[in-house]
Structure P
Amino acid sequence: MRKLFFILSISLICLTSIDAQDYTKVVAKDSLKIYNGQESVYNVKNYDDNFVAKKPTNVILMIGDGMGTTQIYAGMTANKGNLFLNNFLHSGFVQTYSSEDYVTDSAAGATSMACGIKTYNAAIGVDINKKPVKTILEKSVEKNLGTGLVSTSAITHATPASFIAHQPHRNMYEEIAADFLKTNIDVFIGGGYDHFTKRKDGRNLAIELEKKGYKVLKDINQIKNFKSGKLAGLTAPEHNERVTIRKDMLQTSTQTALNLLSQNKKGFFLMVEGSQIDWGGHANDLTYIVEEMLDFDKAIGVVLEFASKNKNTLVIVTSDHETGGLTLNKGNISEGSMKAEFTTGGHTGVMVPIFAFGPGAENFTGIIDNTDIPKKIEKLLNL
């Protein structure tokens, strides 16, 4: 009997060991993603978060679409330990669920950050009954503040659209484009030219924008050199290319928006989106995520440079949701390399980080809901 028990015990141990080894082999073979590092890193400047003002005149909300803590750390690892995000001393976490689902999409998530409400997935600036809800950008226009939107996707895509449009579904790109004519936004830069010009209703919204006083430009170099007035920068027929092709477009667009909006002495509200961190997550492409994360961080650097000189600007960096269920299993910061796995090709329900820099930054700490973000901004800007 003892001999039989001993044999069974040994067999069980061996089976357990084999299972563990097989599982490890499967993971290594089928789902492990490798990033071997980039040729060079960029320098990160340090900024002093020390401001006399209690409330900001300007607010810049930066949204890294699909950006969770792991995407941030992947970027930090690739840049060998430093990001412009390191400058943010105030931080917390944001709950992202929508009105109908534990896992939000970009439309519902952005609508929550634009309107201060929970709504259903795919909703653009409307509540659960599909009724329009005034956005923080529209409230800023009513107070005669400068307003702007910048994105690496089409400007009619879910995240930027949620700050200016009111439509029952995110895929109604032509209807969303028409909503841009219903506000007095000062500057918007992103793709989506065809949604304004090649339309089923025959309207040419580019011409209508020009009649309304906008300069409509498609070339990023012309956009870069635009000095004053209202600007509609439509940089691609639909979405912009990934950063390896579009290069420093996000930083250039962000700087242009800041140059224009800072001419308004009453202040401004600007939303800047790094859209394609999300797309890298959907593709389970670690390199894509890292490249877009670093591009977004460089845009953060542009904003911090402005805020540090202006002294009256609050910068908020957050995300609408995490994408891909990214996990970093191994890495080397000195080499900028890492190994990772993904749990999904979609979004996840985990909380996402929020960072704040400048007057009022202390309001964006701890665990908050995404609907709290516009409410806090409105209070700070007296909207």
Structure Q
Amino acid sequence: MYAGKLVFAQVMECAPWHTFRRLVAKYRADFNVRSFTCLDQFLSMAFAQITYRESLRDIEACFEAHATKAYHLGLRGNFTRSNLADANERCDWRMHCEFAQALIRIARRLYATEPLGVELDNTVYALDSTTIDLCLTLFPWAPFRSTKAAIKLHTLLDLRGNIPSFIHISDGKWHDVNVLDLLIPEAGAFYVMDRGYLDFQRLYRLHQSGGFFVTRAKRNMNCQRVQSAPIDRSTGLICDQRVMLNGFYTSQDYPGPLRRVRYRDPVTDKSLVFLTNHFGIPALSVCALYKSRWQVELFFKWIKQHLRIKRFFGTSENAVKSQVWIAVATYVLVAIVRKRLKLELSLHTMLQVLSVTPFEKIPLIQLFSDIEDDPQTPLDANQLILL
């Protein structure tokens, strides 16, 4: 009989707790705290994410039912819902943000050799945002509409392994294009984004930093063709051109040449126009890169369905941001476990198994060894369409 650690404790072992302790000291998060530390808060919130708890009372009832095992989960403090609520208000969300970033760096190294679907050695990022609706009465610090509040998750997703490398949480009114000012461009990397991020001044800054972008052109874009490259129209390509912007302001914002690729989607019969500052890759690779942007949409759909980020355990800005960052850290931590154990299971299957076995005493590799993954078919056939 296995007499080792509980399943939940084994998952948490993969986290760099020396980094967590350093961050607690940096933000003095446990100053004058007696019974319920930031580590207790993180473990409780991570437990809620893995086991799909819906409220503080739900978490409390679960721990009361397994009171003798709380110590073996890693909890040392006196758990009550009031203690957890106080910790969500007290512990600085930036601490959880930096801890999640540390986990992301570990995960990105593990998934660096994952196939991309496009024959490129460069790192490819997909940039997009998703909105989470809130009640304006309970969350007045996150205005969105006159009668509704919301927060936005601006996410830069590394498409090798679908690991979020950058996340910024803002109120619902903050425009998506502003996130380009917060990014630190990586030279040689591709940034794939939709038309909402089409700001030529910011894109030129990205170009000067050595990064490449792929986006869609707007219908009223004023440009002049400088050169056309030969294409094979049987592939769906209509044109592959080098263009210069003609607009008075746009030509000043982006004085260099752009590559304009027009493609007709054989499924929807729509004509799509892509813009990029990379002139070396094949035109079809430009189209394939933009198609891969759909992975960030699937990522948003996945985390909204399987992580607790639509119902919050607190109403303050600190509590909401702490919950979101702990959810991201939990997602990345499960991804790290998957890679270190060399499992072929999907993250969805792993979370489903972990949700019903946190108090079991069984080695993780044995827990997942006899499980057959059920590949999920897309809910919508349009997911594989370019547009």
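Read the figures in this text as sums done on the coordinates, not as results from a lab. Everything numeric here is computed off the predicted structure, so don't read it as measured data. Cβ atoms are built from the backbone, for glycine too; each structure is taken alone.
Can you say which of P, Q returns 20.6 when mean count of other Cβ atoms within 10 Å over residues 136-143 is computed? Corresponding structure: P. One of P, Q was used to calculate distance in nm of label points 7 Å out along Cα→Cβ at positions 40 and 160, giving 2.9; which? Matching structure: P. Taking distance in nm of label points 7 Å out along Cα→Cβ at positions 280 and 304 as the criterion, the largest value within structures P, Q is that of Q.
When mean count of other Cβ atoms within 10 Å over residues 168-175 is worked out for each of P, Q, structure P gives the greatest result. Computing semi-axes √(5λ) of the Cα gyration tensor in Å across structures P, Q gives 43, 24, 18 for structure Q. Structures compared: P, Q; top value of relative contact order in percent (Cα under 8 Å, 6 or more apart), i.e. the largest, recorded for P. Given a value of 1.11 for Rg/Rh (Cα atoms, Kirkwood Rh), for residues 200-343 alone, point me to the structure among P, Q it was derived from. Structure Q accounts for this read-out.
When distance in nm of label points 7 Å out along Cα→Cβ at positions 48 and 240 is calculated for each of structures P, Q, structure Q gives the greatest result. Taking -0.96, -1.06, -1.16 as the value of log10 I(q)/I(0) by the Debye sum over Cα atoms at q = 0.22, 0.24, 0.26 Å⁻¹, for residues 232-287 alone derived from one of the structures shown (P, Q), identify that structure. The structure behind it is P.
If distance in nm of label points 7 Å out along Cα→Cβ at positions 208 and 360 computes to 3.2, which of P, Q did it come from? Only one of P, Q returns 3.2 for distance in nm of label points 7 Å out along Cα→Cβ at positions 208 and 360, namely P.
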